[in-house]
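Following this line, the structures themselves.
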Structure I
Amino acid sequence: MFEKLKSLFSSGEDTRPEAAHEVHLVAAAVLLIEAARLDDHFDDRERQRIAVLLVKRFDISGETAEALFEAAHAKHEQSVEIFSFTNVIKNKFDEDQRIEMIEMLWEVVYADNVLDAYEANLLRRVTGLLHVTDRQSGEARKRVRQKLGLGPEA
């Protein structure tokens with residue numbers, strides 16, 4: 001799986017039918033990594049949260065999630081923008097899946113129990129780029145805060 005993921009980004013666009021699904025996974029993982037790294041504090045807690053979210057959301061093994069993380073991390077290091085990743089998700093995920101992606105991003109930014117201004121800005125931008133409403137993003141945020149035991153915002 002890792003070799004297939006790696007090949008997607010090293011040899012140009014892969015036209016195999018199964019490659020389209022892998023591109024979705026990589027795009028989602030890159031956005032999660034971006035959210036985790038924005039506050040200049042990327043630790044094992046955030047990395048583990050990303051792995052759990054990938055396993056749970058995409059029904060993949062821990063080993064596959066690790067390979068996906070490594071491929072996405074390499075892609076993230078090469079990229080200077082998020083539009084191409086949000087565009088893949090916007091075009092291939094249905095509305096419920098896009099809202100779930102926003103919820104996953106909220107989980108990553110709250111992994112350290114603190115919402116940084118840069119993280120909040122990223123979520124606002126990604127929400128718009130994924131054609132998710134502010135209300136839907138706010139509801140996703142509330143669900144995540146409740147799930148993580150953070151309580152309502154002051």
Structure II
Amino acid sequence: MSSQAQPRPVDRLIPWMFVLGFLVVILVNALMVYVALGSFSGLVTDRPYDRGRAYNATLDARARQDALGWTTRFALDGQGDGTQRLLLEVTDRAGAPIAGATVEATLVRPVERGHDRGVALSERGAGRYAGTVTLDLPGLWEARIVVQRGADSFAAIKRVMVP
């Protein structure tokens with residue numbers, strides 16, 4: 001007498017479970033590709049190739065700036081009405097004030113675009129410069145300062161926390 005095993009109903013689902021498993025993997029991978037392509041590109045600067053090729057010019061400019069020996073002290077003072085007063089003091093290597101310069105600052109949110117604020121600082125005497133700017137968000141800001149006097153140029157970046 002021969003006995004033949006009867007297939008259980010679950011045995012018929014096993015091939016479909018494999019297909020379902022592969023579909024889940026494919027869908028998750030497709031979702032990850034979609035999110036990766038739609039998120040941050042990783043590009044921090046415009047035209048990175050051109051900037052990389054000009055790196056020697058950047059090094060030369062940095063050497064000229066270091067030869068000047070200028071230093072800056074930067075402060076951001078809240079005025080209570082949403083405006084911030086930028087205070088900058090520029091001195092040379094001997095500590096003498098740098099007067100008669102043109103000073104511009106750009107305040108940038110390093111974590112998001114669209115909130116940059118530019119401000120020209122006016123001279124207040126003895127190498128001191130000041131300007132007022134309205135910052136719409138609290139948190140970390142980056143002040144990019146450019147001091148120009150004649151052919152001499154000095155650039156500095158300072159990070160400040162706005163309450």
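Comparing distance in nm of label points 7 Å out along Cα→Cβ at positions 121 and 145 across I, II, which structure shows the greatest value? Don't jump to the answer; show the numbers that get you there.
On the way: I: 2.2; II: 0.4.
For this comparison of distance in nm of label points 7 Å out along Cα→Cβ at positions 121 and 145, the top structure is I.
Compare relative contact order in percent (Cα under 8 Å, 6 or more apart) across structures I, II and report the one with the greatest value. Don't skip to the answer; put the middle values down first.
Working: I: 27; II: 17.
If we compare relative contact order in percent (Cα under 8 Å, 6 or more apart) over I, II, the biggest value is for I.
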Check: Out of I, II, which structure matches 14.8, 49 when Rg and Dmax of the Cα atoms in Å is calculated?
Finding: I
Item checked: Origin of the value -9000, where helix-only ellipticity at 222 nm (-39500 (n - 2.57) for each DSSP H run of 4 or more, over all residues; to 500) was derived from one of I, II -> II
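Where a number appears in this text, it was derived from the coordinates with a stated rule and is not lab data. Because the structure is a prediction, the values reported are computed rather than measured. Cβ atoms are built from the backbone, for glycine too; each structure is taken alone.
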